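Structures given as structure tokens follow.
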Structure P
Amino acid sequence: MVCPKGHFICNRCHGAELFDRIRTLALAAQEKDVIAVAERLVHTLDLPMLGCEHAWVASAALMVAVRNEGSLAVTDEKVNEAMLRTRRQAIAAFCGLTGVCGLSPAIGACFSVLLGASCPRNRETAITMRITARVTDAMSSNAGPSCCKNFLRVALKEAAALAHEYLHVEIPADVSRVTCRDSHRHPHGCRREKCAFFRPESAPGA
């Protein structure tokens with residue numbers, strides 16, 4: 001990635017200000033509904049239509065929702081740790097480089113922090129791997145073309161179900177009221193009626 005003057009922008013500098021804003025807004029959120037937290041971030045911040053910034057939103061929203069639910073001792077430091085792990089992995093063009101959407105390691109980073117997964121801890125590591133696989137599978141059913149905003153909502157809905165299954169944490173993930181406002185911005189063409197979040201009345205010219 002380069003600026004208009006041709007200077008290279010490294011992954012550390014790319015989106016640095018936006019990353020900090022996502023973290024600040026997320027930490028101030030009081031909702032337990034992970035979708036509500038994510039939608040607040042999506043609609044408050046000037047996110048690009050596609051990009052690794054959605055993975056940052058996912059890790060922030062999931063960790064904050066679990067924090068607000070209260071069953072687990074989730075500190076702001078743990079929220080920050082999951083976001084930083086996500087940022088190290090979900091970099092520009094991650095999906096094209098690896099074949100996996102950056103939202104998968106974002107959710108994986110969250111569960112890794114929540115479970116305390118590490119190489120010597122077999123059970124926790126295995127669970128985190130299963131979780132990332134299920135999140136990836138859920139998103140794969142919504143490709144064609146890929147859409148970071150669709151994937152964000154699908155990944156978080158699946159993550160909420162997985163939090164119940166593996167952590168016994170009840171965080172809502174209400175997608176019923178989500179209306180995508182960005183269908184006209186998709187550079188590869190929106191899936192429109194194939195997407196659960198598309199509303200014809202919200203499309204430009206409706």
Structure Q
Amino acid sequence: MTATVSRGVQTVDLKLEVVLIPVSDVDRAKRFYDGLGWRLDADFPVGDAFRVVQFTPPGSPASIHFGIGLTTAAPGSASGLYLVVSDIETARAELVARGANVSEVFHREGPGQPAVSGRDPQRRSYRSYATFTDPDGNGWLLQEVTERLPGRVDTEITTFTSSPELASALRRAATAHGEHEKRTGGQHDENWPDWYAEYIVKEQAGKPLPS
């Protein structure tokens with residue numbers, strides 16, 4: 001068991017593990033999420049009255065449950081289920097290739113603002129989205145996040161859950177480092193690995209980026 005200290009009070013970590021989604025046809029839902037490439041963790045039937053199926057999206061620390069005898073919620077009533085991605089266009093293309101009916105990418109200028117077609121022109125974090133539903137109508141929202149706002153992550157920990165996610169961070173660092181070298185007269189930076197590391201750690205922690 002781990003614990004964190006916040007405002008002088010020690011508390012036990014509470015880690016969101018599973019989100020329950022209501023479905024009408026368990027086998028149909030299982031085929032759908034398996035087709036998306038999500039990892040099947042469990043399928044436990046107990047007679048005809050109970051069954052739990054667990055899938056985990058690629059790179060996600062949390063999973064989903066659906067089945068029989070789990071909830072009285074109406075099938076398809078789950079909505080606003082966020083899937084955070086580092087590259088929304090790549091993520092959308094992969095889901096479409098796997099059979100999901102994904103909306104076109106859109107963005108918002110700010111919270112509560114109307115949707116505008118296309119990815120955010122400035123590639124600002126939290127601004128670009130796409131949506132899709134499962135066969136029952138449970139709604140998923142893709143959101144592109146490349147830089148966390150301050151306070152949104154543990155600043156002592158830097159983690160990547162997949163090689164594509166790390167590669168995307170390295171590409172952003174490479175682009176930023178190219179601008180850094182231009183500002184320093186175009187000289188090759190022998191310490192570029194240190195600069196990359198500082199950039200990636202600060203980006204994920206929501207801290208000011210190196211110039």
Structure R
Amino acid sequence: MMLFFETIKALDGKLWYQKWHERRAHRTQKAHFTHFEPLDLTLLPPPPTKGLWRCKVIYGQKLEHVEYHPYTPRIIRSLRLIHSPIQYPYKALERGAIENLFGQRDGCDDILIHEDGLLKDTSIANIALFYKGEWLTPKEPLLFGTTRERLLDQGKLKASSLEIKDLAKCEKIALFNAMTGFFELDECIILKRSNDVVRYFTR
């Protein structure tokens with residue numbers, strides 16, 4: 001049986017943005033199972049009362065397991081462009097293909113996946129580029145993240161077809177996921193595998 005997971009931010013005893021996680025989980029269950037128990041995130045065990053924690057909810061046809069881990073954000077100052085036709089439309093527990101791509105980062109902090117020049121995601125986050133007063137995010141990302149969906153719902157992001165060449169045009173770059181929220185990179189160098197610099201961002 002295929003298993004999937006949601007990563008939910010838990011801060012000082014509170015779980016954040018459960019509605020978007022539950023919405024995605026229900027879509028995932030409907031796509032993979034004829035019969036299932038809809039994930040109800042209001043029934044999760046309470047998080048620790050102090051600090052930042054990563055709540056990992058593992059599920060398939062029903063809730064399977066919940067675990068909490070202390071969380072420290074990964075510092076990103078360099079991204080390696082990696083071409084791949086990889087598909088990861090649902091947040092599956094099996095992430096071997098993504099981990100294999102991450103292993104090709106060649107000294108960079110993370111990878112930036114593209115398919116035939118179209119930008120996708122990093123290994124753990126959606127991306128956005130700031131261009132002409134708007135934050136743009138790939139129309140067809142590797143994974144339709146919950147923070148991405150929430151920011152689109154709120155009108156803070158606009159979905160667009162973004163290409164490698166757009167990195168040279170934009171003013172800023174940001175990464176976002178459920179744990180970190182939306183954050184602009186103060187500095188970030190983006191490299192091709194040949195070590196050619198595609199773009200260097202700095203504030």
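Just so you know, all these numbers are worked out from the coordinates, no wet-lab data involved. What you see is a predicted model, and the numbers here were worked out from it, not measured in a lab.
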Inset, instruction - Assuming 9, 37, 37, 15, 3, 0 is P(r) over Cα pairs in 10 Å bins from 0, in percent as calculated from a single structure, say which of P, Q, R it is. - result: P
Inset, instruction - Could you figure out which one of P, Q, R the value -4500 for helix-only ellipticity at 222 nm (-39500 (n - 2.57) for each DSSP H run of 4 or more, over all residues; to 500) was computed from? - result: R
